[in-house]
1. Rank structures P, Q by FRET efficiency 1/(1 + (r/R0)^6) of positions 59 and 115 (r between Cβ atoms, R0 = 41 Å, to 0.05) and report only the one at the top, that is, the highest.
2. Kindly point out which one of P, Q the value -14500 was derived from, the read-out being helix-only ellipticity at 222 nm (-39500 (n - 2.57) for each DSSP H run of 4 or more, over all residues; to 500).
3. Can you rank P, Q by distance in nm of label points 7 Å out along Cα→Cβ at positions 147 and 187 and just name the one with the largest value?
4. 30 is what came out when relative contact order in percent (Cα under 8 Å, 6 or more apart) was calculated for one structure; which of P, Q is it?
5. Matching task: 14.4 is the computed value of mean count of other Cβ atoms within 10 Å over residues 19-26. Pick the structure from P, Q.
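Just so it is clear, none of the values below were taken in a lab; they were calculated from the coordinates. Since this is a predicted model, take the numbers as computed values, not measurements. Cβ atoms are built from the backbone, for glycine too; each structure is taken alone.
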Structure P
Amino acid sequence: MSPSQLLDRIRVHGAIPRHVAIIMDGNGRWARERMLPRPLGHRSGMKSVREVVEGSLEAGVEVLSLFAFSQENWQRPRVEVSALMSLLEEYIQRESDELQAQGVRVRVLGDVDRLQGAARAAVDRVCAQTAHNTRLTLNLFISYGSRAELVRAARLLAEDVAAGRLAPDAIDEAAFAAKLFTADCPDPDLLIRTSGEQRLSNFLLWQLAYTELFISPVLWPDFGRSNLFEAILDYQNRDRRFGRVAV
């Protein structure tokens, strides 16, 4: 079925996930199967980023969150990390004007202070350039780990209590969520993980509490808008009860 046919089915079925999150997995395996260096797998995955951004715009998704680079990824070989940072800079340079034209607001979430030089400058530039766009929010999670995010939120709350800005008994789920990187976004409705792996990999552990999961066997460089639309169609057939009993 073509992407346009899948999109027509999505529109007929109704409810569109407001927030789609994706763990982009399989670049290395894709390269290994072709006997190519790992960085070429990451480069090939760049076209899939464009595909899911354009597909999200077409489907009417409000927030798209992509897990691009974890805190643990800093431990990879220096040449691979350097290649990933160069690809980040290249992606922003290549796509920033189109993202701006399409009304996409780009945010980079995580420990961005670890980014240096041209990569950090590119991140700051695209976030500033697109800050006022409202059609789609694109969250790029870079140098991110969910446990570190939760510890950061707890520390910020503790600082507020110590400074007298917050009473301990005022700390509830809403107060905690307000200290997360995603404070101004709805929780993901749908999480897609590519390459067939079935784990969260320290991604959005708080925010994914009631998220629908879709595991795709497709390696990330081969993932296109048809695959995105198939995941959304599957989501539309789910019965989301959030712990309640269906009436």
Structure Q
Amino acid sequence: MTPQLLLEEMFTLQQTLNDETNGKGWENGYNKHGKLISWKRCIHMECAELIDSFPWKHWKNIAHPTDWDNVKVEVVDIWHFVMSLLLEHYHTQEKGGIPQLVEDVTNTQGFRDFCKEAYDPSGFNSLEIINDIESLIHMNTGFDGNLFDGLLKEYFDLSLKCGVNLTELYRFYVAKNVLNRFRQDHGYKEGTYVKTWNGKEDNEVMVEILSHGQMSIPETYDALKKRYEKALFS
């Protein structure tokens, strides 16, 4: 698939997920229950979770290795909210639909490099990556930030340092999108969903499923369902 098609599929999946989760019209800033939506706050919180994947605390576990699998998951979680912010922006500003958004993303500074091989994350100091995460937070602060050559460029640069290029982002995003739908279908919003399956968080299970090779969306959903039911009834 071309970079344009990869982006188009991800934006389409995110639009559908947001429609199903928040209700049609979520782009106007509120979900179907009237609750305020802040994609920027979501990005901030996911960035904080990404920082926590690194041994940044000077008082605790200072020699603990970085959990690179979880780093990839958190990088993809940030992408969910970056896409949602862009979809909201294009809707409210009447800038066009997903095809126009995809075209503008591909013209963003840094996107061509993002389509190449990712860097070896072990070659970077973890504090350097944390500084980049904090720069991403800064780019996402305020009302007048540049969404493309600011926020998006910073995101692409950070992702590459974390070992994630466009192809890897797509692979993990599709799997996480399926997991997010699975969570909603099994009581996530109501608080009845069980997130730990036989001692493993569902994100870890998703990574294990990914390690067996690329699956279709229905196959990934079915694999999650089997593991979830086994965890509940074993």
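1. P
2. On the way: P: -14500; Q: -19500.
Value -14500 for helix-only ellipticity at 222 nm (-39500 (n - 2.57) for each DSSP H run of 4 or more, over all residues; to 500) corresponds to P out of P, Q.
3. Working: P: 2.1; Q: 3.7.
Going through P, Q one by one, distance in nm of label points 7 Å out along Cα→Cβ at positions 147 and 187 peaks for structure Q.
4. Working: P: 30; Q: 21.
It was calculated from structure P.
5. Computing mean count of other Cβ atoms within 10 Å over residues 19-26 on every structure in P, Q gives 14.4 only for Q.
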